[in-house]
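Given below, in the form of structure tokens, are the structures.
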Structure 1
Amino acid sequence: MGKKFPFNMDIDSFKRGIFEDIRPWGKFRSFPHQNAGSIKIITVKPGSTLSLQYHLHRSEFWIVLDEGLEVTVGDKVWIPKKNEEIFIPRKIPHRLRSIGQEEARIMEIWIGQSSESDIIRLKDDYGRT
């Protein structure tokens with residue numbers, strides 16, 4: 001049985017659970033998912049922005065799949081590189097914004113049991129609260 005992680009684990013605990021295996025054809029990375037509330041790919045349309053939001057019951061781990069995104073985590077705003085890994089602790093405001101001409105994606109792993117209703121929106125371009 002796989003190793004379980006508490007829902008409020010920190011980045012060091014999560015990273016210790018990442019396994020990388022080198023093969024003749026390249027490599028693969030396996031991420032701890034035993035206590036993940038969700039694993040999904042988020043696609044952002046050109047010029048679109050997700051809510052500035054935080055979560056009470058989960059942290060998130062993002063892997064940038066495409067160029068053309070701007071990421072905000074807390075007070076830090078930057079343009080991540082493809083394959084960059086980003087940890088977002090629970091209760092920390094964050095958002096994604098597409099700044100490219102094409103759709104851009106991240107893979108998101110929820111760390112901890114949660115639901116789509118665990119969103120506290122601080123700012124939203126679409127009038128959601």
Structure 2
Amino acid sequence: MEIFKDKKFKNDVILAVAVIIAAAGIWLGTELLKEEGAFAVVVVDGVETARYPLDTDAEIRLESENGGYNILIIKDGKADVTEASCPDHVCVDQRSISRTGEAITCLPNKTVITIKGPTEAEVDFVS
């Protein structure tokens with residue numbers, strides 16, 4: 001092909017393809033290494049307030065200090081925020097989470113819900 005006669009352009013294409021393949025490999029590797037979570041950890045204003053097992057269906061109202069709230073639904077091993085008092089509802093629009101490391105965040109209510117695995121113990125960084 002005549003387009004690949006320019007050596008600089010050919011090298012640019014090779015580099016771009018290599019970067020895309022490397023990025024896809026890293027993404028696939030991280031997705032395959034994630035494990036199913038065991039519980040949802042709720043942190044409000046930087047303080048862990050509760051842990052809920054993902055194997056037990058529940059509906060929880062999470063209150064924040066500013067008077068706001070989030071409704072957390074745990075069903076079929078997944079955690080989802082279905083209702084919130086915040087104006088933007090970004091937390092409600094996020095998909096449900098079930099794998100370790102995934103999180104739902106509501107900035108106006110200062111609430112973060114993170115999925116933890118069964119082997120992740122609490123770590124006390126103060127002592």
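Read the figures in this text as sums done on the coordinates, not as results from a lab. Keep in mind the model is a prediction, meaning the values are calculated, not measured. Cβ atoms are built from the backbone, for glycine too; each structure is taken alone.
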**Study point:** semi-axes √(5λ) of the Cα gyration tensor in Å, for residues 43-90 alone from the coordinates reads 20, 14, 8; which among 1, 2
**Key:** 2
Exercise for review: Assuming -8000 is helix-only ellipticity at 222 nm (-39500 (n - 2.57) for each DSSP H run of 4 or more, over all residues; to 500) as calculated from a single structure, say which of 1, 2 it is.
Suggested key: 2
**Study point:** distance in nm of label points 7 Å out along Cα→Cβ at positions 67 and 99 - highest-scoring structure of 1, 2
**Key:** 2
**Study point:** Highest-scoring label, criterion being relative contact order in percent (Cα under 8 Å, 6 or more apart), among 1, 2
**Key:** 1
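For which of 1, 2 does log10 I(q)/I(0) by the Debye sum over Cα atoms at q = 0.13, 0.16, 0.20, 0.23 Å⁻¹, calculated from the coordinates, equal -0.63, -0.80, -1.09, -1.28?
2
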